[in-house]
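Input: structures, listed below.
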Structure 1
Amino acid sequence: MTENQVLHRLNRYCHMKGMPLEEKLFYAKLIATMDLESGQYTTEAERRNLEQFSASIDKLRNP
């Protein structure tokens with residue numbers, strides 16, 4: 001997943017105009033981590049997508 005794809009996804013889900021990007025990244029990482037740890041995915045492909053999304057968020061937060 002590219003940085004642009006991650007940012008587009010974040011903007012699609014976080015509609016709060018005043019929320020800074022760092023805060024959006026924080027909450028996206030939190031949700032992805034909770035979903036992975038609790039097994040809130042239905043297929044192996046979905047788990048891999050969550051892991052990839054989480055890794056992409058890490059790259060954006062720590063360039």
Structure 2
Amino acid sequence: MDSIIFIALFINPLFCCILVLKSVALVKQIHQGNYDTGENTAWVTISFTLIVTSITWMIFLVSK
């Protein structure tokens with residue numbers, strides 16, 4: 001339980017920064033016509049999933 005709180009409070013902002021930076025890079029690649037976006041797409045997916053998971057767990061822990 002403590003690890004979920006640690007992730008949600010301290011590492012979540014890092015994942016938010018990664019999400020924003022990689023999303024911008026992804027949009028720039030697509031706008032330039034470069035459709036080899038596997039790496040940026042993976043980073044966006046992983047960071048978004050971790051952000052949503054940590055928020056969901058925090059809501060679950062608070063509602064107990």
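Using mean count of other Cβ atoms within 10 Å over residues 27-34 as the calculated read-out, with 15.4 as its value, let me know the right label among 1, 2.
Here the read-out was taken from 1.
From 1, 2, which structure was distance in nm of label points 7 Å out along Cα→Cβ at positions 11 and 43 = 2.9 calculated on?
Working: 1: 2.9; 2: 1.8.
Checking each candidate, the match is 1.
Kindly point out which one of 1, 2 the value 2.3 was derived from, the read-out being distance in nm of label points 7 Å out along Cα→Cβ at positions 3 and 35.
Only structure 1 yields this read-out.
For structures 1, 2, calculate volume of the Cα convex hull per residue in Å³ and state which one comes out highest.
1
FYI, it's all coordinate maths here, none of it is from the lab. No experiment lies behind these values; they were computed from the predicted model shown. Cβ atoms are built from the backbone, for glycine too; each structure is taken alone.
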